[in-house]
Structure I
Amino acid sequence: MEKLGTKDKIMGFGHRVYKKGDSRVPVMREIGRDLGKRTGKEQWVPICEKLEEVMDREKHLCANVDLYAAPVFWMLGFPAELNTPLFAASRVAGWCAHVTEQHDHNRLIRPRSLYVGHKLRPYPGSTGKGA
């Protein structure tokens, strides 16, 4: 509630695309529940569920997959300081797919702004036609 009071961002909530709920959450929640039973750390899923309830009530934000991924990683033995690198590593394939798709179709995926920088300049060693 302190974080909400200071308008801090609460990690594990909200998503640019999944405005009505992240379809990956139920699967990760069940993985967390199962892992909690196997490791004797069953408190994590109810904690996350309570957080979901509060964030829905206070901010109308749904959980994203990271809310449940964090305790899953913890129960698997990863230290908390590796959460961000693990979250990033799990997204690399998707980022690469986006780059490939953008390149193949010569358009940005979900552009949020217009580019106002320099005009296309030749890359040294290229034909000078903008590669």
Structure II
Amino acid sequence: MIDMRRQNADTFRALFGGLVDVALQAETGQSSWFGFALLLQGKLAGCRSELVARLTEAGIECRPIVAGNFVANSVIRHLDHSIGSALTVAEDVDANGLFLGNHHYPIVREMEMARGVVAGLAAAQVHRIGMP
């Protein structure tokens, strides 16, 4: 199962690696790749809701990245806690991060569809804001 997930990850990184407005998770060690984390940046920053809607419309499930900014969760009011500094990275992940699932069987077609959706939104953003 893990070998197939790792093969899917290689395909995912090859397909999504050329998208300049998407940062991909880096592998440290040997990940089991239960999914693929994306962080929208550049012209896609702030477009997560629109991307989630487009992915959903295309039949592609996605989720928020596991944590995001936990202190933005309403449960935090029930916990004794302190915040030592600004949580800018967590806020960025919370606003611009999403997660696509992986499987233990080949999902090349699904990854190609997802890439098309992301690239389509990036192209729409270029047109919308008149960027070259």
Structure III
Amino acid sequence: MMNWSMAIDGLLFWWLVLDPRPAPPAPGRRILIVIAAIPPQIILGAYIFFTPHELYPIYSICGHAFTWITPMRDQQIGGLLLWIPGSMMSVIGALIALRHWMRLSARSRLRKERERGAGTPVTGAKATVS
């Protein structure tokens, strides 16, 4: 049940962040949500990796699936996976959300320019052809 709830929670989170529609929350807030998730991932991953003792003593009691890896090595691998790839995926997600935001911004600027009217003269210097 816990695994399914975490998977569904993760899908809902990334669906919210990567949704290309301008619906609430605003695209800028979506980027902030992902950026806010990065520091805890880095801190927790580094803490798990650099801790000199087992954080999960249940491995010593119940054992673990990969008997050729020590519990400490398994903990360090888990810390690295949380720290580096987890943060990297969050940065990629923030960049995709930023791309959606820029696309929506450009689309609304073009719409406003069209609404201003095609008949409105554009001010500025004219280019001369020699």
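Each reported figure results from applying straightforward, stated rules to the coordinates on display, with no laboratory input. As the structure is a prediction and not an experimental result, all values here were calculated from the model. Cβ atoms are built from the backbone, for glycine too; each structure is taken alone.
The table that follows gives values for the structure above.
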quantity: Origin of the derived value -25000 (helix-only ellipticity at 222 nm (-39500 (n - 2.57) for each DSSP H run of 4 or more, over all residues; to 500); candidates I, II, III); calculated: III
quantity: Structure with the greatest value (metric mean count of other Cβ atoms within 10 Å over residues 74-81, set I, II, III); calculated: III
quantity: Which of I, II, III yields 1.01 [Rg/Rh (Cα atoms, Kirkwood Rh), calculated]; calculated: II
